[in-house]
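**Student:** So, here come the structures, one by one.
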Structure I
Amino acid sequence: MTHSNDLDFFNRIPVACLLVNKIGRPNFICNLKFLALVGYDDSQMSEVFIRDFTKVFDEADIVAFRKQLRESEGTKKSVKQELKLTRSDSTRIYTVIEAEVSEENDGNYILCALTDITEIKKAQNDYMLEQERLLAVLRNFDDDLFEYDFEDDLLKLFNKDVLLKDSFGDSRWIKYPDFSKNLAFDRKFHPEDETKIRYVIEQRCDARLQVRLRPNEGSEFRWYEIEFNLLQNESDNSIGFVGSIHDIDELKASTLEFKKKSQHDSLTGLYNNASIKEIIEAYFQKDGREKTNALIILDLDDFKHVNDTYGHRFGDSVIRAAADTLNYTFGENDLTARIGGDEFLVFCKDILDMSSVNEKVKKMFDNFSANPVGEKEQYVIKASVGISVSPQDGSTFKRLFDKADRNMYKVKRSGKNSYNF
């Protein structure tokens, strides 16, 4: 293959080619396409071959390739590997060199074809770099990530344990087929929150939800914030969601605790004045106007005398004892609040008749009498109580409060320690 006719044919091959000597010292014959690939002319390339072939060829790649050639003799196997080249302008290019070792070869040179894969290699390197960046981000990302497909009803959750081991195969997903159909059966979400998830899926809209779910089977519910970001194809058709799941259980607990503290009186634990007013007004705006309700205002009699005689610490004990009696006397459906220094409010929602309220108020007075405050003092709580009833006395907090307040002052003026409708 080293005759002039052979070399003419060699130069007419429309791809970069080398004649590689498979024995002895590295020796090559290249065609015109190869010269164009590396940016040398024939005389320059001859100088490279004479002085230092590693100026163009990566020595380790050539040694590995020639070793494969020797090992493939007589096997008719194709030999193929990457070969790095350095162009005349010192830029590095990547190729794949391929040869098929044939028993019919009549010399020591084997024809090899080279394919330029520099752009492919660059794309692969860019992809791997992007994956490394993604891994770096995810290693410091506390949220769980998910994808959801509308058509397949398939939710896929990133498996962080696999992902953080630099794996990007299919095992990186934890899959939940028939996700929306199995919401109720899987019992992962709190029953009250299932409808929220189902609504977002049905409406196909961006959303951010705070829901309760079990992180593991058999575990307690925790609060999470789930963000749904709608995915659309080129035709603007909705195809699914990508999103994140963020654990907010501790934040939620502290928020609920703060809200509870802001709504409740610090001394008694009952609702405070502002919160009970807000709750009752919201109740009437919803469906409370159509029901029979009772609002009770209770003012401790001669409480200033208690503070002046026994001291404020004992006075606080009397306030707490009064609050405990209200909680003990009235039911779970009733709302109790401390609305002033020695003034309390009870709201009985959706009562069947006034006799039940009457019985509870009488029982409250009995409990006051039966449970005096203090070991030495044995102070018996006394109170004046005014009651109003909706809808006949009004269907707003203000009207009911004013009417109950007037009834309470009637009791104050008529001798105290009693109640008045």
Structure II
Amino acid sequence: MAVKIQKPRGTMDIFPADALVWQKIESKATEVATRFGFGEIRTPTFEELSLFKRGVGEVTDVVQKEMYVFQDKEERTFALRPEGTASVVRAIIENGKASDVMPLRYFYLINCFRYEKPQAGRSREFFQFGTEMFGTKDASADATVIALANTLFKELEIKDVELHINSIGCPECRPKYREALVNYFKSHEDKLCDTCRERLKTNPLRVLDCKSPICSEIAKDAPCTIDYLCTECDEHFNDLKSYLNAQGIDYKVDTRIVRGLDYYTKTVFEFICNKIGAQSTICGGGRYDGLMEQLGGPSLPGIGFGMGLTRLILAMEASGVPQAEALKPLVYIAPMGKDARAKALSLVSQLRNKGVYAECDISARSLKAQMKYADKIGAHYTLILGDSELECGKAQLKDMTNSTQKEIEIDSLIKELLG
């Protein structure tokens, strides 16, 4: 007996009925991003491992624990992308886009890969909508990117969404904060989890983001980033709040937000949907002003976000958004015999060429089975074609919504349906 092959753990199969909501989100995301002046960028699914080590950060959980790494036949080391930003920066540098008109504005719909424990809203292959803007350091750019995400949530009818914002400073002011943070957590080191004790040496800001109840409780009284901001970062953060107010976007200052990747500076933000439980963050992003230089490019400040499509679907379901319905055929033609089937194929071909969804039998079913099928797929009209209909050139067009029917010329079907 052949061994049954199953999909890898943490991945999913998406069939047509479920794909409808994915298509709705992707279509709306593209529409909103375009409205904000962003154009689509597509980058490789895998990149050189060094890109993510340098861009994401060697001491992050993503690089240390979660990446899918492999060697090709020439023993070069690559990784499946764990996020989208580093690839976009690499593409800008490699293709000389830093000399284009500023600001650069890109969006993407991609699949990413992280070796994590699969659970609701978290998988090993996940799909992401993201935006990147480069070339402006003004806080109005931050507010614009946040407004884009906020607009998408509104137009997807997702309810009970909160915007949380914070500033984590810059290379000038963060060392002072880092020192204060380490000193605070050192006094509680014996109570921290093993992971956070290690983070205290390599990436202390990540201790603030730990989901352990004990670590979270200790972190409540930790120093706040906004109390250690330099003048420039403080002004930037105040400007951001002013610009959000000007757009009527509500927010909460949340000093626990630090994000999990090394490249963030100044603004960090999350959108939280309180309806979907533990994995409530449906969008996360921030500013990364030094990333372009870090990867060998020119000085070009950046801001962007990423949001997981699976969590958006969970949020839409929790918000009671109606499920997307499959398109139903305008007409189903039921042929009886080869000559009739040839005529039916000709008619549906003409309709499809005019942008109409039309179907006919391609399985040689009985007439009774065909009519059941037409009803099941929700066809608006049906047309039966047999020898007698072909001979006289006329057939009965039945309206399935009210069971009325009328005789029409077979060759005038398209005109009858489309006017």
Structure III
Amino acid sequence: MDLPRGMRDIEPKESSTIEYIRQKFIETSNLFGFQFMEPSPIELVSVIETKSGPSIRNEIYYFTDKGDREVALRFDFTIGITRYAVSQKSMKLPAKFSTFGGVWRYDEPQKGRYRFFHQWDVEIYGEPNIESDAEIIDFTSKFFTNLKLENIVVDICDRELIESYIKDIFKSDSNIVSDILRAVDKSQKKRKQEIIKEYQEKGYSVSNLEKVLEFAQIKGTPQEIEKKIDVHKLTNWNKVLQLFESLENRGVRDIRINFGIVRGLDYYSGIVFEVFDSSSDLGALVGGGRYDTLTKAFGRSDLGATGAAGGVERIAHSLELQKINIHGDGSHVWVVSVNEDMKKVAISIASQLRLKGIATEVDLTGKSLRKQMEMASSSKHVIIAAPKEYADNLVIIRNMEDGSEKQVKIESVLSNPRSSLQL
């Protein structure tokens, strides 16, 4: 039986990795005081179009429900959390929300991206300020630190800075600016000549386009950038500088100002950023920024908004690529039985250890001792229930690393398992 294109079953190992990322996300979310919630998995199409326009229908799963309403499966969390936030008239500001879950997109399936995948998301609503933007980036950095990920690079920029530069070069209106912003966004993924050819066919000046694309390649610390260009002519340079200094003050490392970061969605209105694993080829792990225009479109011009979202499957790929052990140290325990008479004893011991919070496995089908020991080979310790020892209220504990064995009172194992098993 086949699945629809772009869908897949999430197998136990991957599911375990996703759950590990989720737990680390919630831990970090709690450290920063974000309120964890889950927006509705179904939205009205009209609400989604407020954010992304009618063309979004090409990228989402939508249908008409039994009440003849056009609805869609959520394609991100920003829309749902923002819809919720703007409806909370007495909400204490700044309000900080976080969430983690599955989203659906009718994209072309690709490596690391399916039509159903997982995202994490953090958002801050309130008066616009640089420290809120810095808080989102700081969260992202510390979340990756908690995951033990290395080779992480945080690229920051400001949409108004890039837009102002484009307007100055092309001496033109916002329609052209939007088109050129897409060219800048493509410059992070495509070769320069491909972009120039595409936009030359649209009638754009090659020399002007080259100037913008060269500008989009500028990246580095403030000091490095100030040596390359005259920053005093750049709109919002001081804002980018303040953000950089705030992040340094927070201990965030590996920050870069990158004039090629604009974010693909049109609603971003200020600071934008993306986070990369420099050892991976999957692209950005996280994207985010300020989007005050969205809260305004939802009827709250008094409410600023900034946030970030990350692809969980891409993070899982980086964890695997960097060989980070997330599945523990094999400290779960097996209880095996020498014969059929000892099977009930083994199951009873396993059940009581589980009540103590010890991850414990036991054979359920009456396999031979040899087969049970093979199944238990990945454990550090195996508890052996044998008739002779059981008669004296003892079990055998075998250290699977060095093969050594010792006899321990069953009462001791059950009352203080971590000490008895040296966990």
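**Student:** One of I, II, III was used to calculate distance in nm of label points 7 Å out along Cα→Cβ at positions 191 and 375, giving 6.8; which? Don't jump to the answer; show the numbers that get you there.
**Tutor:** Details: I: 4.8; II: 6.8; III: 5.7.
The read-out comes from structure II.
**Student:** Suppose you compute distance in nm of label points 7 Å out along Cα→Cβ at positions 31 and 351 for every structure in I, II, III: which one lands on 10.4? Write down the numbers at each step before the final one.
**Tutor:** Details: I: 10.4; II: 2.6; III: 4.0.
Comparing all candidates, it corresponds to I.
Values in this text are rule-based calculations from the coordinates and carry no lab data. Just so it is clear, the structure is predicted and the values come from calculations on it, not from any experiment. Cβ atoms are built from the backbone, for glycine too; each structure is taken alone.
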